[in-house]
1. If we compute mean count of other Cβ atoms within 10 Å over residues 10-17 for structures I, II, which one ends up with the highest value?
2. Could you figure out which one of I, II the value -10500 for helix-only ellipticity at 222 nm (-39500 (n - 2.57) for each DSSP H run of 4 or more, over all residues; to 500) was computed from?
3. Taking relative contact order in percent (Cα under 8 Å, 6 or more apart) for each of I, II, which is largest?
4. Work out which structure the value 20.1 belongs to, where mean count of other Cβ atoms within 10 Å over residues 18-25 was derived from one of I, II.
5. Using volume of the Cα convex hull per residue in Å³, for residues 122-161 alone for the comparison, can you identify which of I, II gives the largest number?
6. A value of 26, 20, 20 was computed for semi-axes √(5λ) of the Cα gyration tensor in Å; which of I, II is the source structure?
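Throughout, read-outs are computed from the coordinates displayed, never taken from laboratory work. Predicted, not measured: the structure shown is a model, and the values here were computed from it. Cβ atoms are built from the backbone, for glycine too; each structure is taken alone.
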Structure I
Amino acid sequence: MGYVGAQRGKVLVDGHNLAYVQAGSGPTVVLVHGITTYSFIWRQIMPRLANSYNVIAIDLLGCGNSDKTIEVSYSLTAHAERLKSFVDTLGIARYHLIGHDLGGGIGQIFAVNHGERLVSLSLVNTVAYDYWPVQPIIAFRTPIVRQLLMATLDMGLFRLLVERGLYHKNRLTSELMELFLAPFTTSAGRKSFLHFTKCLDNHNLMDIATRLRTLTVPTLIVRGDADPYLSVSIARKLQAEIPGSRLALKDTASHYIQEDEPEWLSSELLRFLGGLCV
């Protein structure tokens, strides 16, 4: 299941084009990806949500089909402010926000700074607090690795990184690898990725950590429990500190839970969204 019936577009935000994919109608759900991915990671989730919602999956600046400038910050805080401008430009007042990986960190910053704009917040295999960045992202900051990546893309190594993030190894098809690799096929794409890794700073999330305890936004925390990159401690601490939040774990899913268990993830999200009084 892919982007059947979806539309692609771009909007100008602070002088840069941000790309997105849109499908469905109804209340708006905004999907935010993490590092190493872009809007494609929601390809199996979007169609299921689009039966009931207007679903918008953004490509963050420097990712996917968005502009590849490296003249501005790609910090989580900067991405969160661009996300607000992006949705404002689309003319959407309130919406459900779902973030994966670093997208979940962006969602946390967004929720504490602009919680009045959110109907709900869902955090999927998310970063939080100071438990990140993690290997192998840290390795991309070292000069020798940066030089190697700029010169050539080690497809074997990258494949291993993706495979490790999947519980069902047979889901790593040639089509899926092509989607992961697409942004790395150009120099601009590789430069943007390295700029993203360089801008990562866990102080962005530590600075708002205590404010999570006062969140009033209904929050769902989802974790593929075989994730080797992000600890279960993150999910459990978020649940303990965000008032009224709910935690859903899936043992047959890893970091890329959207590919491992798309039906389960979609069902959990739809159950959560549908149960809200708005």
Structure II
Amino acid sequence: MPTLRLVALTLLALLAFAGNSLLCRAALAHTQIDAASFTTVRMVSGALALWLLVQLRTPDGARTGQGSWGSAAALFAYAVAFSFAYVQLGAALGALILFGAVQTSMTSWGLLRGERLRALQVLGLLLAFGGLLGLLLPGLSAPPLAPALLMVLAGCAWGVYSLRGKGAGDPLQVTAGNFMRTVPMALALSLALAAQARLDTAGLIYAMLSGALTSGVGYAIWYAALPHLRATSAATLQLSVPVIAAAGAVLFLGEALSLRLLLASVAILGGIALVVLIGQRRT
């Protein structure tokens, strides 16, 4: 793949990942849509977009790796916790907690499975845990505890989804299959919370963009670029997602960045960078 095209695809994918946080927060903070309805529209839109991409790429009907109900349940748990957390959390704060929880949960699972870390990796993991803990401790600038814990849950669920997806088949087709399996779950959630449902045009547009564009198309772009990136580059590039989300939150949502958030960002992202980079050098 030409270098310029690879750079463009990678940048678009990272913008899409950060865009999920911005769209969700914008919808739940500045429109009338409720979290359950946002989740349902997002998952349905994502399933439709991914199904269409799979059909366009393999029109002959050849399919491999249709996903699984277990992975779909993890994906749905991530999406629900993500949406309900963003009712109160800012986009920058939510993206940082989510990213920190994803990376630390996956690293912790590796340790439980017997993986060995070097001293600098252990230091990085402790630094990331410390930054996440410091962010959640009570104080004047602390985030609301319940939504912060929901975002931690969302990150752990995404970590489970990512771990289950390793070696499961073609990533795009697997993701499409998992998204389609979340649709009945999302519809059941909306039916259960129908009394609290609130919809408006702007909220629906944000939810559809989040599902079809920043989730469906975003994942497709990332999977197109991923085979051409070194493992180290792919892992470290994802460190930019909370930074992009924070910049977007300041520019487009009018959020302010506190000193606590900035310090936690340095600790979490710096710690994860140590774990990833030292690990890849060892490999």
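1. Details: I: 14.8; II: 20.0.
Between I, II, the highest calculated value is found for II.
2. On the way: I: -10500; II: -25000.
Source structure: I.
3. On the way: I: 20; II: 43.
With respect to relative contact order in percent (Cα under 8 Å, 6 or more apart), the highest-scoring structure among I, II is II.
4. Numbers: I: 20.1; II: 27.1.
The read-out was computed on structure I.
5. Details: I: 94; II: 61.
Ranking I, II on volume of the Cα convex hull per residue in Å³, for residues 122-161 alone, first place is I.
6. Numbers: I: 26, 20, 20; II: 27, 25, 18.
The read-out comes from structure I.
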